[in-house]
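Rule-based calculations on the coordinates, nothing more; no lab input. Treat the numbers as computed from the prediction; the structure is a model and nothing was measured. Cβ atoms are built from the backbone, for glycine too; each structure is taken alone.
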Structure P
Amino acid sequence: MTSSSSAVRAGNSLFASSLLIGILLIAANLRAPITSLGPVLDQVQQYFSLSSAAAGLLNALPLLMFASASPLAPWLTRRFGLEQALFGALCLIAIGCIIRSSGTYTGLWLGTLLIGGGIATANVLVVPLVNRDFPSHAALCVGLYAATMALMAALASGLSAPLSVLTGYTWKISLGVWFVLALVAIACWLPHLKRARGRVPAAPPAASKSVWGSAIAWQVSMFMALQTVTFYTLIDWYPAMASSVGIGASESGVHLFAYQAIAVVANLSTSIAIKRLKD
């Protein structure tokens, strides 16, 4: 009996560790495909002869997908389940990375759309997954998740320009390399997908008040929208601004790395503060 209980506990612990690794691998894919574009945007513009307006739209496209695809995430969860919806999101990101770096004009836009749709879906669904499977350590897990996003976003910004000069593929390698990371996440997520197939998607709890009429919900939404505009505006356009004052692409990538790397410390510190502070 004792041996059986120990085996169950060991199995549960192994499953929890594997699930956490899977969540962190998803997090690793949720910013890097976007932040890798800024340092090589001038190369993409020259390659496709894009106007400044078209380049601006290319930068904004993932954020527009965040706004349009995110509301579909709850429906996907009810229809397919959390694990299946997250797996589909990872597949969209992987396919998008390959198509975007294909070197075709259509592929550039279609790949960016797919990446934005995949990231938008996973952004919404990871936190409910953490709350469901790690209820006693939700703050720490979300902190690790956010720190992983920040770290990979920083690495993508710092490595994008140096990678583009390593081979004749230039910007294509800088944007396409993130397919490998998405593939690793897909492979690690497959066991959880199989385990979840027999699980019936849980019905959402009945809401006591509509979110549309909540002042707090609107305030939080506006806060998140404004900070997102600030973050992505700088991420996307800092290399161009730096170039205008004589700073090279590699050096501006280092600046972006530092800008985002500090978020790793901030996210982990916040997860500790949430547990220790009353409000």
Structure Q
Amino acid sequence: MPPLVHAARTPGLTTLTLDSPANRNALSATLVQELRAALATAAADRSTRAVVLTHTGTTFCAGADLKSPCDPADFLALLREIAELPKPVVARVTGHVRAGGLGLLGVCDIAAAGQASTYAFTETHLGVVPAVISAPLLPRLDPRAAARYFLTAEVFDAAEATRIGLLTLHGTDGTDGTDGTDGTDAGDAVGAEGLDKLLGPVLEGLLKAGPEALAATKRLVTAPVRAALERDGAALTELSARHFASAEAREGISARFERRDPSWLR
């Protein structure tokens, strides 16, 4: 089986690419394990000043792999490792993000996306709870917006994701490679060249920083996220596992695969 996470190195940077487009880079046990191993390698590489996390295909990450989900404890460990990595992690998103993928995006130190990207906390529509991902997200998101989108599973765009604190910056008309008038399908991965231009000054700034100062500053700014993961992680993992094992979740997930409404809508 080919690897689901690829690592590439340029001076000062390690780029990790999620490469499981067949399931929209869903959080399978294998993908999570490979990403954790790749992050550990980057952490040990003295020449790496920052890590860029990106993806192939039209989706950055679709959340849990419903056919082969990772253990919630392993996902929690992944989030903690990103938060504790002594190097900044920069998310580079040219597609869409759903459910648990938003936790992966939210724990990154800097997150940039193309204008055509979309976002949704889809858990409640499946009968599950956005539990583990709440630890890194709630310290960073606007509280009213978090309540709305966690509860309703509405889809929102890159501009709204930036406004509420999910993204650091996003492409605008012309910046991400599309002017929004060319008929581009929002499901296409677009704007890579423009997004890289947008990220240029960010990465340049990181590469100019002293590595010890960079690590210490990351610890300073991630303190609320790390505290939430440490304090609430075990309880949130249990909450997630309990709801994934529930009859409601079985019905919601079955309905998704069978392309029908769940029973609670009948």
Structure R
Amino acid sequence: MSPIISPSGLKNLLTENLIVLDARTGKDVKQSYLEKHIKGARFIDLDKDLADIGENAAFGGRHPLPSPEKFAEILSNLGIRENSHIVVYDDKNSSNAAARAWWMLRSFGFEEVQVLDGGIQAAEKNNMELSSGEEAFDKVSLIKKENWNLPVSNLEEVETELKSNSSTVIDVRDAYRYRGESEPIDLVAGHIPGAINIPFSENLDENGFFLSSEILKEKYHQLLKDKPENLIIHCGSGVTACHTILALAHAGFKIPNLYVGSWSEWSRREGKEIAKEV
């Protein structure tokens, strides 16, 4: 199953196990959901449901993962069962939170998980039925899970892999942030020494849709030529990195490691070297 689904594909998807999740982010996001969402979609919150935000981002970053046990409770409250086919969406030109939800659901053991290409704007343009207000659904039994299935790397592992040149660490933030020209979110500008920069926006075309799997495959083959095959993907806080992991999966690559703490953790950790290109 492709990890990305088109609006027409979702529109024609007929399965009683289908659950659609609205993972949009931003100011007053729950209100935006209540005002307009794909009919039947259930709201999932990046900060509350897809992360377990702690007091100190120097240990875990700005969006650390919740425990599998806590995520199981969230899925139960959303009415998600083990056999559910889940489609997640957010906004055009982004899919960051939707990709994070996709990664977490896949890592939790779900096989039928897809991200809606183009977000809610594409759904609306394709005349998908929209709704407002809360959606009614029943809570279901907990799915027991003790560990995340997909590979992750911690700060120490990233540092070790870079020193031994045994992995390629990809920073998917915008180029100006990687170069250290300015930093709009975290405390310090720059990047992890040895990491290369492939902005997540390069996974998309000019209309905000994912490039085809063939184009992405060729693109990443060229970009990673002569680089170590093992990949570790990071961003600012472990959310946008999932966008590139989704793109790589769409292109047929093995799902790489996610450095969840990302720049928000590295840049706050005392004694860690910071590189700039300015």
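The table below gives the values:
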| quantity | calculated |
| --- | --- |
| Label whose coordinates, when helix-only ellipticity at 222 nm (-39500 (n - 2.57) for each DSSP H run of 4 or more, over all residues; to 500) is calculated, return -8500 (choices P, Q, R) | R |
| Among P, Q, R, which structure scores highest (criterion: distance in nm of label points 7 Å out along Cα→Cβ at positions 81 and 193) | R |
| Comparison of P, Q, R by relative contact order in percent (Cα under 8 Å, 6 or more apart) - largest value held by | P |
